[in-house]
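Dropping the structures in below, format is structure tokens.
FYI, it's all coordinate maths here, none of it is from the lab. As the structure is a prediction and not an experimental result, all values here were calculated from the model. Cβ atoms are built from the backbone, for glycine too; each structure is taken alone.
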Structure 1
Amino acid sequence: MATELISGGIYYEKGKLTRESELSPNEARKNTIAYSILSSHNVSGNDKKLKIKFDAMASHDITYVGIIQTARASGMTEFPIPYVLTNCHNSLCAVGGTINEDDHVFGLSAAEKYGGIYVPAHQAVIHSFMRENMAACGKMILGSDSHTRYGALGTMAIGEGGPELVKQLLRRTYDIDAPEVVAVYLTGSPKAGVGPQDVALELIGATFAKGFVKNKVLEFIGDGIKKLPIDFRCGIDVMTTETTCLSSVWETDEETKKYFTLHGRESDYKKLSANGTAYYDGAVVIDLSKVEPMIALPFHPSNVFTIKELNENAKDILHKCALDARKQLKGKAELNFEDKITSDGKVKVDQGVIAGCAGGIYDNLVAAADILRGRSIGNGAFSLSVYPASEPVSIELMRNGSMADLAQAGATIRTAFCGPCFGAGDVPANGGLSIRHSTRNFPNREGSKPADSQIAAVALMDARSIAATAANGGVLTPATDLDVEYSNKPYHFDDTVYKNRVYNGFGKAKPEAELKFGPNITSWPEMPPLSEDLLLEVTAVIDDPVTTTDELIPSGETSSYRSNPLKLATFTLSRKVPEYVERAKAVFKKETERREGKTPDIIASSYEKMKKIKGGEPDVNIGSVIYANKPGDGSAREQAASCQRVLGGCANIAREYATKRYRSNLINWGMLPFLTEENADFFSSGDLIYIPNVKKAVEEKKEEIDAYLLNSDKHFTLKLGELTDDERTIILRGCLINYYRSEKQ
């Protein structure tokens, strides 16, 4: 085994992990890198209850319009910290007419008006640009993208929903309990042909299902770090999001310093390491020399096998994968892998893609070019696409001949674009299996539409093994099987293209500048404050073990409508529970009638029951609610929550929430993040749930809240978990916008 999980507290002393130390845990935990960075950004004066102010922020063109619109409505007049607006998600402008480019025009006008940094389409993916230009040792960056991770450069970065960025734009704080810190102790050195995605998948496979690092900070330590080039470290680091950790940070060294010097930012380097004896709340020990080329099969990055294991047991493993897919897709489409197995038992795939913040980095593409040099991907059905993560990387690949090697082998070279990570580029044919060095392989993440009987799937692999597979005509091949002389061509960073194209207006806001609105850019609809009581109708029950944000609000072409809350909301749960939107609209119509002074049937039929339960006159708002066992894995996109809210959603009910960022999104949009011990069988679509005195329960911080299933006269309890005072006020006032508006009055 390459990985060992160590539960419970452990010390790191003189380069070794140990259970014993003269220092107490409370003393030694202050010696971690994470503690030093968090404490230097905490303005609360309390090292248990943190109020963080970040050094910089980043958003892409799926999220920045909504964030700026929310901040404007809440009183923002300029960007108080460097705020980078990249255009790497909807840069194809292929759906919806002018609306994507309209948003880009809005973004540039906002950068001019408020003093932002605007990166035009095709110049860089968000995280590549931030690594190259904004990360710095000991700093903290907040991004509205879940893969906001720059820990390998000594920067603690966190991906959150848009409202958390709004708070920073309004000079507020990111409020969180001090997180636990888990050591990732690296030893050994990876063998030739093993890349960062292999190590990342090893880490994800070992930790995700166990929740071992959920909402914790990963701190990478150990003598194995010095064996890894900086791109290798960044490739591992960006994938830590898939473990559900909160953030990450690495020890820094001369390799880190070399990176900053290369990028003309030597002053941003600082030596970071555990100070003396450090205490961690657990450890993940990875022997890099034992990591093999890996593959994550559909539909999650944690569904990992070695490529060798898959090839040796293809029939059994893929059969189980197909059964799991059938359960996940619930009969909407059939994923069949039988035609992927060759006559000699190997697996043959249809497509390869190397892209984005994880795959498109320089070292990965040079290694892929080394493997494919003088070889061919063939003239059959298999195809290979390569997306360098930034124009400076692309330019260097042109200059040193690597791009020519890739193109001559048959790979198509694209611009910097995140689309293959979420289904907006290189969508495979129906029934296709794509191997990708990208970030995720959730259902329909590659762009298929199971509700329309279309289905394809993604398996995650490292660029090196994707190139080896391409050289073998699509037959799954670990890079370690090939005898390759890796060139390790040095990188020369040339930022001329950024100087020519990027608008840097930080500190130079132009209040007189006009924002430029396209016809699809609309304001948020009004959202009411929390009423004394709630009457909720269940509009979706999801019994999957985990529900991703992509299932809550699909990505791909739906993201083109991200600047139009009402239009985007019509896609909510469309690939998971297609009937949800009409159900939610029907409930919202009843609430609209109530606001107009009418008595909707839902109240008339339940009035006497509610009156008896409350022991007085009920005062209810009507709303919809979804139940899911564990919602919110994946993307940081606030739309996973805001789209429900726009349709009249008032709450979620869950056994637990997959990520802090999804729960925060619910709260910031005024939705109650209820927890329950009941399972999915307890609820059915159409159930009416009455929650009397809910406003009082929130105000008085009650641990348990009484709720009643009116159609069965069942009483049960709900919990909200820990909420800050500000979070309670946001819920009471109906959403973050209302919260700030009320402060100005």
Structure 2
Amino acid sequence: MNNSMMRALTFVVFCILLFTASDLQAVELTFRVRMSYQVEIGNFDPGSDFVDLAGSFNGWGTDPLTQLTDADGDSIYEITLDRFTGSEYIEFKYRINAQWDGTEEFPGVGNNRGYTVMGSDDTILVWYNDMLPGGGGVGELHWWNDTVFYEILVRSFYDSDGDGIGDLAGLTQKLDYLNDGDPATDSDLGITGIWLMPIHDSPTYHGYDAVDYRSINPDYGTMADFEAFLAAAHARGIKVIIDYVMNHCSNQHPWFVASANNDPTYRDWFRWSTSNPDQTGPWGQDVWHWDASGWYYGLFWSGMPDLNYETQAVKDEMFETATYWLDTIGVDGFRLDAVLYVIEEGDQLQNTASTLQFWQDYNTYVKSVKPDVVSVGEAWTSTSIVLQYVTEDRLDFCFEFDLSYAMLGAVNDGNAEYLGTKASQVYGLYPYLQFGTFLTNHDQDRVLNVLGHDEDKNKVAAGIYMTLPGIPFVYYGEEIGMIGSGAHEYIRSPMQWTDGTNAGFTTGTPWQAINSNYQQFNVLVEDTDPGSLLDWYRRLIEVRNGTPALRRGTHDPLASSTSQVLAFLRSYEQQTVLCMANTANHALGSITLTGSAGSLEPGDHTLINLLAIGDTLNITVTPAYEVTGLSMAAYEMKIYQFEVVTDGESGYGALPEAGLRLGQNYPNPFNPSTTIMFDLPQADHVKLSIYNMKGELITTIIDQYMTEGRKEVNWTARNSSGRVFSSGVYCYRLVSGDFVQTKKMVLLK
């Protein structure tokens, strides 16, 4: 061995030893849990009760008992442990008085908190059981929790003028495909939110390097075109969020041009150095770039210099620009690019304390402008780090990349065990349901490519993320089986509308080549095919939109006798839904699911198939909380609702014997008709009306004087002119004298 090889080998061994020593160095982890709401609702008495920590690292509370303390009386209990190593994965939960009696967090199978220890000391801060004041026991919910989003690159959606580039006018023309706003139709996709990739003026096709943050890319049209699109979307009940790239801009932006010319007003709007600091970024890239006036910092590449938020004028301008889009234009929120990298601290280029503080400042500001604005972060990193961006009043939620990998991995591998663990971990760690779910996005190979061009795999994967907790995002064309891999342009190719010339995208020459599979996978061909991927997505979104438990419900995992099956319950108010996914490429029989006292009630139950109206399943839950003898076809997704418990012969929910009361309709969900019952303690005028979820009156079925007693009325999902309404959630409201009460019901076809 020559000297050069010896030196190289020595260096490699040194690096391995150095890495190993660093990785094994003890890391302190501080566990903090807020107990104030538990005190408020009477679950915890600070004078007599205590909180302890049970986890994989202490024998689940037995080796040793790990008790937390509240030193300053702020109802936050904490303890610091130094027994961890970097990259170690732990599971844990908090208990009251060291008991496993149902007072512990998330009772049941597999409902543990999970955390991957970082290489430096860290703190975990949560509410006990994720219960926040005013949250109804599960945490605060928002309009975005009831939304299915659709991600669009305007350039690739639809070209209205034949120049080969999609535009805002074309997008507006295609809104009926996404959601026509008419509850009487079910031919649209049913999405209720749109995320637009960058729409500002930019020198690149993708737009992630703006030259004017308050502009519309001329390729897409004018600000008037955007406002017309926004009005049309809002008229259909669709919320609209836009990409806001706050980390960096284009090197052609007037700010950077002035800065590079040593304009004193703008010089400090970017980071400059007289010599090359020679830093590399998270994926080994050079982050300092040469210019005639010095070296400037740009994390992604030389064409995207990072804005310098240590200069207050930069922060002020970017915050004021957010106001412009929220207040003047009227968008509903922002998807925020590259949130990990906003402010650097020396050699730490991502996830700095200054960056976390920045997002807290940002959130405080935008909420003051528009309280119901949504801010969605792209924090492309592990769950444990993403968590920091959605706590302490920072962003509303972020995309859950680790969960997306777990979903795709489960379907590709035919094994759902890790997915079940990951889904429970994610559900337990985040503020209640505040995370975005997806399969792939504009930066990743398309889902059909990832899943080996297998439509059945695509279908079960879609079923999983449309039923698991979280806020789902569909990437345009995913619902028809578009393909794309490699360079980003191939992943962002034009939408496939027809099997004709240019897939119906343009009458000109498309800016990017049409995918090779467009003749088979397009909206026109799939529209009338009941077995198509498009039809499947429509049904899934329809069921989700019409099922509160899937949008707002808790998550209770069920243990499966076979690793190929993922099973869980979603529950909200009086509705409980069983979801099962077979990730195997073959049918399975004799499946046993096991729950707990907190999830399954022993006895006989009738389940209603929400994906196939008229189909029911009768099951028996044993005293051991088991359901046996289940079967599933290859790559099958099942969504069953537990039938509402009734009062016996009448089949309707029991009403109190006295007083004016409105009962829950039965059956619910229903098709084609349902019965509504109410009690009148005395004769009076009664008005019973039906509303859609936008609060619009669609029909009145009773408006008359009625005598006292129990009443019932049948509704056939038609208005007074005989028009039949489509699947969805509706409200019925009873008004009699000073009494007003409203309940929800679900029509499924």
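Details
- Entry that produces 4.6 once distance in nm of label points 7 Å out along Cα→Cβ at positions 123 and 475 is calculated, selected from 1, 2: 1
- Among 1, 2, structure where relative contact order in percent (Cα under 8 Å, 6 or more apart) as derived comes to 9: 2
- For distance in nm of label points 7 Å out along Cα→Cβ at positions 115 and 235, the highest value in the series 1, 2 is held by structure 2.
- If helix-only ellipticity at 222 nm (-39500 (n - 2.57) for each DSSP H run of 4 or more, over all residues; to 500) is computed and equals -6000, the structure in 1, 2: 2
- Here log10 I(q)/I(0) by the Debye sum over Cα atoms at q = 0.11 Å⁻¹ was derived from just one of the structures 1, 2, and that gives -1.20; the source is 1.
- Ranking 1, 2 by distance in nm of label points 7 Å out along Cα→Cβ at positions 315 and 715, the structure that comes out highest: 1
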